Structure 1
Amino acid sequence: MSDMRTPLGRVRGLGSAREGTEHFWRQRLTAIANIPLTLFFLGLLISLNGAGFAETRAVLANPFVALVLLLFVVSGLYHMRLGMQVIIEDYIHGELMKLSLLLLNTFFTIAVGAAAAFALLKLAFGG
């Protein structure tokens, strides 16, 4: 009696998509990763308070700093996308609107990530 699906559901193979646990763990993993990355980012902001453009650019040109900031952006955006996906799936009931918002959520994340990565790499490589 471990299978709680209806006979029709068993025939069609319908049931759990088995993605809920994976989504849960990805969101938790990015949340944990964001803790040290955010602390680094805040420390960097505090250390650069009052610094001029040239000094800020020199700090961001450091490969370690640029890599950690890029990880901060990617992890933060992925975490945001996962969270917004849950909100959209839970609170938007029209299928067309839900699909549209999920697509916009993904495209927005990609656009912001690409812009942030371009800006960081341009500063890091002195363009």
Structure 2
Amino acid sequence: METPKIFESEYRFCLILWDHEPVNSTRLVQLAKEGLGWSKATTYTVIRRLSERGIVKNENAVVTALVSKEEAQKARLEEMMEETFEGSVPAFIAAFSKSKKLSRSEVDQLKALIDSYEED
């Protein structure tokens, strides 16, 4: 099953939810106000929209995520890779490594990851 698209502002909201779930919707309104500056109406609108798309569940005023943080991150990355790098992992890594100096440890981790795929 494909992960439903989560837009940027929804993702920031989900970060709060993932850190506190399961959470009472009243408490979630307070957290969204503190963290995002959202009004009560905005928060309930986002909860409703995310519920309609199967991203969260709001049952008995308790909100829980139906999509994990890892699933959302993977879907966002895949979308960005496709849109920006035409799905090319080497092009992504080349662009990333040119914009950020990789530490020796990070280079070693990437090599280990690549080696693990070659073993399969």
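A short reminder: the numbers here are calculations on the coordinates, not readings from a lab. What you see is a predicted model; the values in this text were computed from it and never measured. Cβ atoms are built from the backbone, for glycine too; each structure is taken alone.
Name the one structure among 1, 2 that distance in nm of label points 7 Å out along Cα→Cβ at positions 42 and 74 of 3.1 was derived from.
2
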Worksheet item: Among the shown structures 1, 2, from which was the value 9.9 of mean count of other Cβ atoms within 10 Å over residues 50-57 calculated?
Response: 1
Response to the item:
The value 35, 15, 14 for semi-axes √(5λ) of the Cα gyration tensor in Å, derived from one of 1, 2, belongs to structure 2
Worksheet entry | Ranking 1, 2 by distance in nm of label points 7 Å out along Cα→Cβ at positions 34 and 58, the structure that comes out highest | 1
Discussion item. Once relative contact order in percent (Cα under 8 Å, 6 or more apart) is calculated for all of 1, 2, which comes out largest?
Written reply: 1
Worksheet, complete the sentence: Output -22000 (helix-only ellipticity at 222 nm (-39500 (n - 2.57) for each DSSP H run of 4 or more, over all residues; to 500), calculated) maps, among 1, 2, to structure 2
